[in-house]
Structure I
Amino acid sequence: MIITDFDAHERERWTGRAAAYERSFGRLCAYPAEALLDAAGVRAGQRMIDVGTGPGTVAALALARGADVVAVDAEPSMLTLARRTA
């Protein structure tokens with residue numbers, strides 16, 4: 001796996017800081033989540049992968065629609081938060 005400077009920066013920035021991410025950038029990213037799922041046609045019974053799930057906002061909304069969701073993130077604290085959210 002190739003880790004770019006951007007990847008390294010993001011990992012360093014957010015390691016162990018899932019709660020801070022959720023209160024800040026996560027709220028900004030959550031705003032278009034419903035429209036994103038609408039555009040992707042996410043509905044009940046559909047399988048979906050949420051790559052870079054962060055706090056699990058999109059995954060939780062997709063689950064609420066009845067989708068079968070797999071969520072992944074490189075940062076373990078984000079996955080812990082996503083499990084609680086979704």
Structure II
Amino acid sequence: YIPSIAPGSLVLYRGDKFPPLKGKLLAGALKLTHINVISINDADEAIAEQRIMSELGERIRDIEVSPKGDIYFSTDSGNIYKLKR
């Protein structure tokens with residue numbers, strides 16, 4: 001990243017609960033305050049990015065996906081969130 005977002009966590013979403021995110025990388029930003037949603041092509045190259053959850057104003061420390069496809073993330077303030085559709 002230029003400038004660096006200081007990624008704190010990176011997951012490849014393979015769940016079914018959020019179809020628009022399937023096959024995309026989710027990266028938490030420690031320098032800024034958002035989750036990067038990164039689209040990749042068949043050659044495993046990043047081709048687009050979208051920023052979500054910046055309205056929280058918190059640095060994203062970790063992102064986890066449950067076996068059921070739920071997405072949880074934690075912030076520097078110790079809060080744990082679950083994404084909802």
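Readers should treat all values here as calculations from the given coordinates under stated rules, not as data from a laboratory. What you see is a predicted model, and the numbers here were worked out from it, not measured in a lab. Cβ atoms are built from the backbone, for glycine too; each structure is taken alone.
A few remarks follow.
- Structure from which 13.2 was derived, mean count of other Cβ atoms within 10 Å over residues 43-50, options I, II: I
- Source structure (of I, II) for relative contact order in percent (Cα under 8 Å, 6 or more apart), computed value 32: I
- Given 0 for helix-only ellipticity at 222 nm (-39500 (n - 2.57) for each DSSP H run of 4 or more, over all residues; to 500), calculated: source structure among I, II: II
- If distance in nm of label points 7 Å out along Cα→Cβ at positions 19 and 35 is computed and equals 1.9, the structure in I, II: II
- Comparing Kirkwood radius over Cα pairs in Å across structures I, II, the highest figure is found for I.
- Structure from which 1.7 was derived, distance in nm of label points 7 Å out along Cα→Cβ at positions 27 and 59, options I, II: II
- Taking distance in nm of label points 7 Å out along Cα→Cβ at positions 3 and 75 as the criterion, the top structure among I, II is II, with the largest value.
- With distance in nm of label points 7 Å out along Cα→Cβ at positions 11 and 51 derived as 1.6, matching label from I, II: I
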